[in-house]
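What follows draws every value from the coordinates through simple rules; no lab data is involved. All values reported here derive from a predicted model rather than from experimental measurement. Cβ atoms are built from the backbone, for glycine too; each structure is taken alone.
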Structure 1
Amino acid sequence: MQCLHGNPEMAVCLLQVFAQRLRIATNSQRQLALMDVYGRLKSTLLTLSKEVNGIRIVEPKPTQQKLANMIGASREMVSRILKNLKADGYIEISKTSIIIRKALSEK
């Protein structure tokens, strides 16, 4: 408490970090409650991706199990959706990354 009283900038920084984490947690709960598995996976891929030369890339590539854990689904369901997205040309999967080739459809 003495540290926070003596350094109000640190207190403000801590509040900002807490608020950001609360927003992330709230958004995750909203996704679990209101979106289907496809929507949760789509949102997660977009959140994890970064734009490089106009292309969205998820790097390093998370495992299917990690994605499943993040969105509250089975690994098999994530595998099926990724396979369909790849077959339809939406994504390209390599050993190290997932490249989002075109905007992911609403379904």
Structure 2
Amino acid sequence: MTSGPLAQPLAGIRVLDLSTVYSGPMAAALLADQGAEVIKVENPDGDICRRIGPAKGDISSAFIAMNRGKRSIVVDLKSEQGKVVLADLIARTDVLMENFRPGVMAKLGSR
């Protein structure tokens, strides 16, 4: 980690962002702004925010703003293979962000 005025306080922290719509993705973007490595997980249909507001192609301005600075991966969390990928990602993650309904993470095999 670099010291001094340009040091990023969350450098070296990995965040797995399973959230959708506005609040979760925006919170994760703020962590990325502070130097965290944020990995955005989208289902095969994509985050609904890709289709909300002004867009170019399949990416809206809202989606760009809320997912800046993130890496991304598409995972079908309902498939068995997707659940294996999710478990592997969680094992290598410091912070997990999600905004599913209660009980969804348990159905995905994570608690």
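Taking mean count of other Cβ atoms within 10 Å over residues 11-18 as the criterion, the top-ranked structure out of 1, 2 is 2, with the highest value. Computing semi-axes √(5λ) of the Cα gyration tensor in Å across structures 1, 2 gives 23, 20, 11 for structure 2.
Suppose you compute helix-only ellipticity at 222 nm (-39500 (n - 2.57) for each DSSP H run of 4 or more, over all residues; to 500) for every structure in 1, 2: which one lands on -8000? The structure behind it is 2.
One of 1, 2 was used to calculate relative contact order in percent (Cα under 8 Å, 6 or more apart), giving 31; which? Source structure: 2. Among candidates 1, 2, the computation of distance in nm of label points 7 Å out along Cα→Cβ at positions 51 and 91 that gave 3.5 used structure 2.
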